[in-house]
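Multiple structures follow.
Quick note: the coordinates plus some simple rules give every number you see, no bench work behind them. These figures come from a predicted structure and were not determined experimentally. Cβ atoms are built from the backbone, for glycine too; each structure is taken alone.
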Structure P
Amino acid sequence: MECSSPRFPELAAKTAVCHTLTYFLMGALAAHFLNYAQEFARPDSGMRQLSDPLVLAGPLFQPLRGLVFALVFYPLRGSLFGKRNGWLLMAWILIAIGILNPFGPAPASIEGMIYKTQAIRRQLCGWLEVVPQAILFSALLCWWVNHPKKWLNWLLGILFLIAMALPILGLLTRKG
């Protein structure tokens, strides 16, 4: 392992990029395979339609969310980076606090399963998107921090720019 204690600006940038890319990838896969267009169209879904400008712009907000994650990971960097299973610890933190046990009754969380009227089975379908994203995000970020390579910086940077450009182009070419 080459780098176990990243400086905050580096960690913030890498976290924003990794979160945005894994969010974009898992969101696209989930939208297709979990048929989000049909699910979001249900009157009881509580979700905006996939064609809504805010939904289209969703990936553009992810670097900000990545920054928030970096603010959490930075004080924990000694336990997360440069450790053989640091990525597993990071994934567990994200899954435990962000998915299973957030403070509010989010769908598929412990509170959500208690207080939401939506069937638990429908709630749990969301895990097919968010749990793999937490694992992929953690693995990618820890690998990148622990094994910094110039080619990886370029590759992930270009993919990040594409992930940012696609929603902007979609919004600019949107009709009506």
Structure Q
Amino acid sequence: MFAAFKTAFERALTAFVILLLSSLAVVVLLGVACRKLDIPLVWYDEGASIMLAWMTYYGAALAALKRAHIGFPGLVNAMPPRLRVPAVLFGEACVIGFFALLTWFGVRVLLILQGDTMVSLTWVPTQVTQSVIPIGGALFIVAQLLSLPEVMRQARGAGITDAEMAPLAEAAK
């Protein structure tokens, strides 16, 4: 059941990131085309900026699930095997702690922004656009927790796989 949930989470996150990327491309191309035709869209800049921020947060959660974000697997792997698990747990506690704070303060920011709207699309509440902060933080925590069992297995074994080096290792085979 754990594996099925992880797979469903990954597919949903991937689909949403692809949707955001595609939508951003359409908005940017539409904005450029309209500007060239001398009918600029007032909302284009603000909308594209918000979509880019959303893509960044959701994409970061997807990277966390795949363990493709910034990390130090070489440092952990250089440690004696008995220190690898405590090092991984310490690192996880730091990352999860940071994103818990981000999520908490993201919710607080949403409360402060109550009643505000976007400048160019006044019918869109700023709370909706900024909801990516607490949602993204929570998704990152879920992604870290879903990928933690595999990292712990690797830490107990031959060492943690470096997401950047894995494609090179596969190509060398």
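Tabulated data
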item	result
For mean count of other Cβ atoms within 10 Å over residues 79-86 computed as 17.2, the structure of P, Q it came from	P
Origin of the value -26000, where helix-only ellipticity at 222 nm (-39500 (n - 2.57) for each DSSP H run of 4 or more, over all residues; to 500) was derived from one of P, Q	Q
Structures P, Q, by relative contact order in percent (Cα under 8 Å, 6 or more apart): label with the highest value	P
With percent of Cα pairs over 22 Å apart derived as 49, matching label from P, Q	P
Comparison of P, Q by distance in nm of label points 7 Å out along Cα→Cβ at positions 103 and 143 - largest value held by	P
